[in-house]
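None of the figures in this text is laboratory data; all of them are computed from the coordinates on show. Note that the structure is predicted; figures quoted are calculated from it, not measured. Cβ atoms are built from the backbone, for glycine too; each structure is taken alone.
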Structure I
Amino acid sequence: MTGKSATTPAFLFDLDGTLIDSVYQHVLAWREALESAGITLSVWRIHRRIGMSGGLLVNALLRETGRAVTKEQAQELQKRHAAAYTKQLAQVKPLPGARELLQFLSHHQVPWAIATSGHINFAEPGIEMLGVANQAPLITRNEVERAKPDPDLFLAAAARLGAEITNSIVVGDSIWDMLAAQRARALGVGLLSGGYGQEELERAGAYRVYQDPADLLNHVDELGVRTLG
């Protein structure tokens, strides 16, 4: 959607852990995928990598085990993760305030988009849960050369909105979102709803940290969104 003025910031949202409560389903799906290949890793180690692109995540996790991985093996693990995650989709719900936040922004003509490291087959169910299909741009891993922590997703989302990236706010739940925001030269805002701590997000560059979308909505004036006058 297009904005009401050049000074109104554009909001660029991550999806998993930011708008939908899906981080732990992804973690468990990765554990199942890895164990099916004979690789055992603690859940917390997997969680620390959620938010990266699938290829980077696999390489990072297997590096911790001391195992080398071929491109074909990485692709196979991603397929197994996709199958495992699909079995858990019924457990995934929108985060508190997510629908209301997006409705608020739309009502006040504040431009927003969603940019996710997930592929389109992961993103579409989340968009349906939020009830925002075709309401704003959706940028997925399929559409960019590199996913987070590279800035490509957020740069593409801002471009799709016709917004300046330097007048955009990246909202995400992971340090990888905040790193990508810095590299894109956007303002980063962190949410605690993906499991990262406030200090971690701030160290990674978050200007503000809120509990979840509902908390962000209650403080949206802190981010320069004017709804009066």
Structure II
Amino acid sequence: MLHFLDPLRDVTLLSVLVRLLFAVFCGGAIGIERSYKNRPAGFRTHILVCIGATVVSATGIYLAVNRRYPTDLSRLGAQFVSGLGFIGGGTIILTGTHKLKGLTTAAGLWASGIIGLAIGAGFYEGALLSVIFVLCVEIFLFNIGSRIRQTPEYHMQLVYTDKNALDSTLRYSKDKGFAIHNLQVTRMNDSEKNVYMAYISLHSRKFTTSDVLLEHAKKTAGIISVKMTEG
């Protein structure tokens, strides 16, 4: 621990001012990187979250130490962390290709709030080191994460009249190394015969392309049409 910071660990007017300024710096450092990448929660949002967490943490210490109220030091911080989940959840969206976006931003907001709690508690060293590590993850590990090869995910829309056609398609998919995550079957109204539509989400565990599934579906009796999308 840095002992020259000990006078700033007590809850005084000077220490509160220093903590708030430090919260602006730490939250802004994380938020500016998010703003640069045009993320939904950026510079100002991260600063406000970090300031709020700092005030919450410092208030808990002030009530327990300075005012000597019978209160739990960690209760306000715990409630803040729970409420922070709602803010982070607002940055997560599901795109039209069934992909989640905003998870890194939500995690950054959560980290910014925890760093603010550390600042409010006077743990300046931990807060500064955390900011450095968060920025390293968001900046330097971004390129590494984007280069990691991911097994493809496909969405199949199958229109058929024979239920055995669906069973055959599912068995063939599993034999080719596809994991089925979601299956929805609906009955379509037809004047002559029963027609069904199945929506299947598959994840290739062996980097197998969707061509093998399309070819099998086209050769399977009872299948009217098949449509495959990736993502």
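Between structures I, II, where is Kirkwood radius over Cα pairs in Å, for residues 113-160 alone highest? Before the final figure, lay out the partial values.
Values: I: 10.7; II: 14.1.
Once Kirkwood radius over Cα pairs in Å, for residues 113-160 alone is tallied for I, II, the winner is II.
Comparing relative contact order in percent (Cα under 8 Å, 6 or more apart) across I, II, which structure shows the greatest value? Please list the in-between numbers first.
Working: I: 27; II: 18.
Answer by largest value of relative contact order in percent (Cα under 8 Å, 6 or more apart): I.
-18000 is what came out when helix-only ellipticity at 222 nm (-39500 (n - 2.57) for each DSSP H run of 4 or more, over all residues; to 500) was calculated for one structure; which of I, II is it?
Computed on structure II.
Any idea which of I, II comes out highest on distance in nm of label points 7 Å out along Cα→Cβ at positions 57 and 73? List each step's numbers first, then the result.
On the way: I: 1.9; II: 1.2.
If we compare distance in nm of label points 7 Å out along Cα→Cβ at positions 57 and 73 over I, II, the biggest value is for I.
For distance in nm of label points 7 Å out along Cα→Cβ at positions 17 and 201, which structure out of I, II has the highest calculated value?
Numbers: I: 1.1; II: 5.3.
For this comparison of distance in nm of label points 7 Å out along Cα→Cβ at positions 17 and 201, the top structure is II.
Cα extents along the principal axes in Å computed as 61, 32, 30: which structure among I, II?
Traced to structure I.
If mean count of other Cβ atoms within 10 Å over residues 137-144 computes to 12.1, which of I, II did it come from?
The structure behind it is II.
For distance in nm of label points 7 Å out along Cα→Cβ at positions 81 and 121, the calculated result is 1.4, so let me know which of I, II that is.
Details: I: 1.4; II: 0.9.
Considering all the candidates, the number was obtained from I.
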